[in-house]
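So, here come the structures, one by one.
Taken together, the values in this text are just the output of simple stated rules run on the coordinates, not laboratory data. All values derive from a computational prediction rather than experimental measurement.
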Structure 1
Amino acid sequence: MARAVVFDCDGVLVDSEPHSAAAWTAALGRYGRTVTAADVAACTGLGYAATYAHLAALPGEGSLPGPDALAPEVLAALAAAFDRGLHVFPDAAACVTALAFDGVPLGVASTSRRDRLDLTLARSGLGRHFQATVAGDEVGRGKPAPDVYLAAAARLGVRPMDCLAVEDTGIGAAAAVAAGMRVIGVARVPVEVGRLLGAGAGLVDRLDPTVLREVL
């Protein structure tokens, strides 16, 4: 039986992908690089380092600073995008609030850098409900490797097999399964439905506190 719930952040708790596209477009545009929302969407779930590598490899004339030097510019552009309104998924907010009220230990396992994860959780208003959060730059390997989920379980003080993970991508679901967790996949994006099922996630079209309680 699962004793804790570990959520992915972007795409599960908040609809941050449009903001990510805006941030990368703005940051790279300062160096004469043009990227599209589709270019950024192709990196969904991969984390900052892999996203930088993918976008930096696209054809373009401008010379880019290294990933560490560019990161503050991407973060500043992201914060500016959030200022225009970050959408928190109502079903996720209801689940997190209800489970926290029930005393269920909650964590976050994200591929985002720590600075981005902290910004997103703060702007979402949900950060106070989580006892443990793990960022992508705090583990050796990103999703689909299990590292971030294993770290989240360790910080919560529970065994991975006693955790339920909530994911929106096949890459994330594969990471949680590899960690030994049960996985609920929320079908936010149609293209991910088959990938979630293929990774071994149980599929729902929205997060329902009652359903998650039953799984717990």
Structure 2
Amino acid sequence: MRRHRTTARGVFFLAAILGLAVGTPAAAAPKVPEHIIFPVVGQVSYSDDFGAPRGGGRHQGNDLMAAKKSPAVAAEAGTVKYWTTSRAAGCMLYLYGESGTIYYYIHLNNDLTARNDNRGKCVKGVAYTVNSGARVAAGQPVAYVGDSGDANGGMSHLHFEVHPGGGRAVSPYTYLQKAYKLLFAAKPGTPFSLTLSGTVVPTSRTRLVVNVTT
């Protein structure tokens, strides 16, 4: 028992010394939000292909297969920046999220028509919907899905990467599985109607829950 008490005091003393040396406790490491906004609007298929072998090394993200020019939206609120000098990535966008997470949007659109014409450039209106440096809200359209870079001629998709705290890439799969999916993307103020088919489950004075089938 005596030995255990001494060990406990020793550990506490060491912790006190570390506290004095470091000063105030370090801030918690940045974390990816538990529920991001799914980065593509529309029909999407994907798998957990993070770490899969690729020509240039291990795959650093998940490929979200979607129709060409599908809206790519901000996973969280933050600031966007264009990256247009990578032959492999093609038209690329960084989203610097408010959480400290950086998201990579790669292989954005560079076609002017529905065909693979490669006549567009990495500019607003072709690859992007906002200016480089713009502040964006979560879910706001920022770019268009495509096949630029070394994805040219293949199936259009968004290569999506997640870098917590701006560090190494981690698998986006878990975050994508829990992400909130938008039904559609439109400019603010656009009038719309929404029809849901399903069964009303519980109700209360302030809440209506529907099990939606369509």
Structure 3
Amino acid sequence: MKVGVLASGGGTNLQSLIDVAARGELGPARLAAVGVNVPDCGALHRARAAGIPTFVVDHRQFAERALFDQALLGALRLHEVELVVLAGFMRLLGADFLSAFAGRVINVHPALLPAFPGTRAQEQAFAYGVKVAGCTVHFVDAGVDSGPVIAQTALAVRDDDSAETLRLRILAEEHKLLPAVVRALAEGRVFVQGRRVRVSGAQPGAGVVASL
């Protein structure tokens, strides 16, 4: 399965995919291309260092979101991408894009959805005073972090946590969960029925809502 990763920032989740692929642990998934909307962002440098084809589609160059989406689609199709992974991609995708990749766009989010959608989710959770936080990988739909959940990892919020330490601990879990979901999708182990998603071979563990 040819995977295209879209990112906007430092690219640590992209790096987790790169590292897992380098160890031969991404199964039949292959990182075919990395696209960014922020020129010179960290994700772009990480992809180039790993020898992965890259492209830049700067959203600021487009008067309408639909035109930006079409440019992204063109670049992804050029690389024959089959699965789109949003790894810190800070743009909403429109209906035409999602229709073109129906059921083949996933996102990693730093909270246990449906709680705390949107930006700065870790800070939202910490400020709310939750006792359990975590991360989610989900299918992308037209809403904001509202698509069907594929897998989640939960962790206890410690008494000595700050918003920043919680963010870093959640990020470490994202780095494990996202590659596992990509591999499961490439291996055909993810089954969708309405909003219910089943991952075959998933073994729940201590403190984990869904482990792959």
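Given a value of 78, 55, 33 for Cα extents along the principal axes in Å, point me to the structure among 1, 2, 3 it was derived from. Corresponding structure: 2. Assign the value -10500, calculated as helix-only ellipticity at 222 nm (-39500 (n - 2.57) for each DSSP H run of 4 or more, over all residues; to 500), to the correct structure from 1, 2, 3. Only one of 1, 2, 3 returns -10500 for helix-only ellipticity at 222 nm (-39500 (n - 2.57) for each DSSP H run of 4 or more, over all residues; to 500), namely 3.
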